[in-house]
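Here, each number is a calculation from the coordinates, and none is a lab measurement. This is a predicted model, so every value here is computed, not measured. Cβ atoms are built from the backbone, for glycine too; each structure is taken alone.
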Structure I
Amino acid sequence: MSDEKTSEDKTDKGGAVKAGPALKYSLLSISLVLTSAYAISAALPAMQKSMPDRSLAQIETLATVPTISVVVMVLLSGWIAQHIGAKRTVGIGLLLVGVGGTLPAFVTSYPVILVSRLVLGAGFGLFNSLAVSLLSHFFSGNEKATALGFQNAFQSIGSAVMTFLAGLLLNINWHWSFLVYLAAFPILIVFWIFVPEVKQDQPVKGVMAGQKVSPGVIGLALLSMVYVCIQAGFTVRIPTIVTDAGYASATEVSNCQSIATIVGMIAGFLFGAVYKYLGHYILALGTLLMGLGQILAAFSHNIIMTGLATVLVVAVSMVYIGTYCNNRASELADANSVTLATSFVLVGCNLGGFMAPYVLQWVSALVGSDQNVLIAYGCFSLAVTVFALLMAIRIQGVKRVPTGRDA
């Protein structure tokens, strides 16, 4: 660390810097807005009514299109961080989130909103991999797994609060929902005050700087892509499914999503303990819960069942799947390639998010209805659960305790 480090920072015998409370929570605070692209999902039905010349897929794309610019900026963020520093990179990212996120509150033009959402995604992408790799810089082993669980929990906290507020603001009109992205500005101030710059002789490495990625990491990236596609599809389509069925309002769906992210926060805080107990079987548990949630939503006719399904799909299952993939990728990577491995998984996640409306459209045309789409997604996840169980048996047959770095 640089001479700017706070008095709370501590250095162990090996020279690795450990985060004091101010630095630790300032690092985690940037994750509060990191997964908020879907916070305005409940506004999509109202947006479609105000833009009748746009298809449902086009409107849903406004929720998922940030993932495209996230992918681009995730790949560039390491190089940018090397040249201007990790702190400035995160700062610029938060500024873009605040500006690009709130612009739709003041305009109705579809092209302008689309561009603003791309700017939002660019901001996310600048600090997406840094939010994880900076934690890996300060933590290792079980402590790292716990820190990553906390990072996931902070994502859930931010998503829950922003989704809830967006739902409340939706009662005024859909434009107001986008004001939730103003949260990026106070986070920027806190981050800038308490987080020092990484020394230039210990840069956060660029993803192309002599690093390599293993087939296992590629597999984890593909798995992340598939499951984020499934989860994002559920998130953007469930408000339309519920409002068309007539048993709840879009605001009630938004409240369900907020509750789900609170549960996801708790699951994130507990990830380290559950992972220590279940090891690699935690992935199978995640895919199982995803499958059950999708099937439950398919047969739901009331907001309570839909709310429970949302908790399973949006929160618990994705905390287990997503955090496991990040942690496992960092284990499979060598010491110089952790950022690249993390970036591969993040790219997979964001490609899956962007593809979600179009995969939904394709699967819906194939199986005939939104209900059948949810059933198909559920059955797919149950099939993957069997594969995940077999892989866990194979891995833990080699290494019983999955808490260290294994190949």
Structure II
Amino acid sequence: MKTSLLSIFLLFVAASSFGQIRYERGYYIDTGNRKTECLIRNDDWDNNPNEFKFKLGNSDIIERGTIVSVKEFCIYGFSKYIRADVKIDRSSNDIDKLTFGSSPIWSREQLFLKVLVEGKASLYSFNEGTLNRFFYSVTDTSVNQLICKKYLTDNLNIAQNNTYKQQLLNDVRCADARPGSTENIMYTRNALEKYFLNFNNGSGDTTIVKKSNKIKRDLFNLKITTGLNLSTISLTSSIDNSGDLAFNNNLSFRLGVESEFILPFNMNKWSIVIEPTYQYFTAEKNHNNETSSVNFKSVEFPIGIRHYFFLDKGIKGFVNGFYISNFSLDFKSNIVYNHSNTLDIAPRNSFAFGGGFEYKRISAEIRYYTNRQLSDYMNWTINYNRFSFIIGYKLMKKKQKAAILSPHD
């Protein structure tokens, strides 16, 4: 039975992996300035890409656009990237990696920059891990980095070079701006986007385009989960093999409350899940002409990671993995062995892996739990193994407000 369920789960994972790829309408411009309409795989890049995958027309052939062959690509209504030869300062902001001196440490690189605001003054971003840099250009000038660098002074204090504020004042200055008007502008996406949009509006630019991948995102889901456990508890004695005992294939009810926190990248595909769950296992068995019984009830607190696969017609597949700590509410659970010996149950850490489907508010999942030790006794090993079939119903779904995307796309 366990082998069959595990096989079904593995087949589900394999099938879902083919359904997660999503291609959307867009275009790319090659180095010969030829614009090609195509379908681009939308990976909702958290880090700026060096390449992207696309399909032409109705073709199923997946092609690859690289920074060498492409100077611009765009997914309509979502995001746009341009290739630029720029000087970039990769100095770290980590306290342990700060360098001495306020001057940027430049390197000349060719990068795909993400377009945040496009107009008379354009704003771009580059993200790579913890490195976040903003760039700008005005009319037809070259693209330059907005300089912001943390550094160590000679007396080991931490200071910050905020040259970007002067760059804004010199090159992207609103008509009614006063000296020092950029002092309160933070080196953040929201603050800089607002500043560049205000500048373009104030300069009478009628071709302003705000590019953003801030689509309407899920933020938090609250779900009630119920289902059945198929479980086995086995006892092994290190002293007497005749004392070995197993309560096999026990079917029982489980009930949980799942809190899901959606991570802000990769198109709602990743989340952190916490699911306090009540479950129980009760059974009796005649062993060596004596009655043995299990009374195991607990509330456990799994925490894990979930990944979604977008399939078709609103259906999503998902896989998840959980860590289950030894902290749980066990209601004085125990095993009575051969009528007279009482063994207290003390659950250890374990893991769980599952996969399923979700449609609107309803979800269904099969979950496999790794072997869990239930004993601290020297002479006894108590193993707990289970599969769960879980049905969930979403009680609450909180979304982020959608950003307005430019109609110029």
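Ranked on relative contact order in percent (Cα under 8 Å, 6 or more apart), which label among I, II comes first with the largest value?
Comparing I, II, the top value of relative contact order in percent (Cα under 8 Å, 6 or more apart) belongs to I.
Out of I, II, which structure matches 3.2 when distance in nm of label points 7 Å out along Cα→Cβ at positions 98 and 178 is calculated? Can you show the working numbers first?
Details: I: 1.8; II: 3.2.
Working through the options, I get structure II.
For which of I, II does Cα extents along the principal axes in Å, calculated from the coordinates, equal 94, 63, 36?
Working: I: 62, 51, 33; II: 94, 63, 36.
This figure was derived from II.
One of I, II was used to compute helix-only ellipticity at 222 nm (-39500 (n - 2.57) for each DSSP H run of 4 or more, over all residues; to 500), and the answer was -24500. Which one was it? Before the final figure, lay out the partial values.
Working: I: -24500; II: -3000.
Computing helix-only ellipticity at 222 nm (-39500 (n - 2.57) for each DSSP H run of 4 or more, over all residues; to 500) on every structure in I, II gives -24500 only for I.
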